[in-house]
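Each reported figure results from applying straightforward, stated rules to the coordinates on display, with no laboratory input. The model shown is predicted, which means the values in this text are computed figures rather than measured ones. Cβ atoms are built from the backbone, for glycine too; each structure is taken alone.
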Structure P
Amino acid sequence: MIKSMIGLAFAAFALVIAPAAAAEVGEDGLHKQSWFAMTFRDIAEDMEQARSEGKRLAITFEQRGCIYCAKMHEDILSDPEVRDYLEENFMIVQYNMFGDEEVTDLDGEALTEKTAARKWGYVFTPTVVFLPENAPTEATTVRDAAVATMPGAFGKWTFLNMFRWVKEKGYESDEHFQTYHARIIQELRSEGRLDAEE
């Protein structure tokens, strides 16, 4: 009886201290989400597909061995509140910063993932690039068309609030993202959803 109680206590303790479930890693070494979109990486077509589904297109640049990418997948994208919001409102396409898959830029230029990253000036992973609702009518690049870019890894609320700010078209308003984020954090605190230190 005592042995079984000790065993149960140990099992419960192990569950409490166990790390978050590891995200699946693909053959390319990138962490995967089952709800990420698989496309031909033609940016204009991806934007149209996202719009037809009532979503916005976001591109995430990641790389093999990126500890911040792993943290984003395991800590942020595994959070049901974040995952559900992104899955409902965004079509996310994953790019390998050093990959060779073909990409077609908004100006029609055929690139690889790695030459696209260089052309668009993205050097950190993860980097999330947010595209407008509609493809520009004139030839341009993803970098010039992007309405916002989130370079690097952030905590849950900064990450989620950036997606909300883009969805709400905050980039068209006078409220800078940092002001928007601070306002949302204050609202969460007043609702008791966040401690004063968070």
Structure Q
Amino acid sequence: MAVLDWMSADSGFAVEAERVRLRAPRMGDFQAWSTLRHDSQGFLQPWEPTWPSDDLTRAAFRRRLALYQRDQDLGQGHAFFVFRITDNVLVGGVTLRNILRGVAQTGTLGYWIGEPHSRRGYTLEAVQAVARFAFGRLGLHRLEAACCPDNEASRRLLLKAGFELEGRAKGYLKIDGQWRDHLLFGKIRGEG
């Protein structure tokens, strides 16, 4: 069972699951994030947009944090870094973005895991924790996620997390320099 731990306004809040703790990224996370992303580049790039040439620099990280903060300030998103509870090691990240209110009450989930930490269940725990946060604290009705059809690990993760396959979108996102089809998944509050 997840425990929501509301921390000081300065640091935001944390969401805890059994083995992982999620909190907003901070400037002090730069070195751990940069090292993990650098060491996992070959593992991650087939499933992500092309990285800018300065992607792993301190300046780019600062811009990333500013975008995350803007999304949060506008109520349009939340970014989380995922830390293993036992040793506080950064293992990955989850974003909840494109939050729409009004008649939609929906958001889009994205996630990544560093290669050394893959296939250990950390991302599944993190996705489930963010879903509980989205449906509980934020009061969203629906979450959406997408993955490339050949990303078997991501497809299995979404199904285990209670998402349902809803369809296929042609040329949905530009991934690793090419417009790629994606499988579309959805999860409704109270289902799955």
Answer label among P, Q for the case where P(r) over Cα pairs in 5 Å bins from 0, in percent, calculated from the coordinates, equals 1, 7, 14, 18, 18, 15, 10, 6, 4, 3, 2, 1, 1, 0, 0, 0: P
Structures P, Q, by FRET efficiency 1/(1 + (r/R0)^6) of positions 45 and 85 (r between Cβ atoms, R0 = 25 Å, to 0.05): label with the highest value: P
Origin of the derived value -8500 (helix-only ellipticity at 222 nm (-39500 (n - 2.57) for each DSSP H run of 4 or more, over all residues; to 500); candidates P, Q): Q
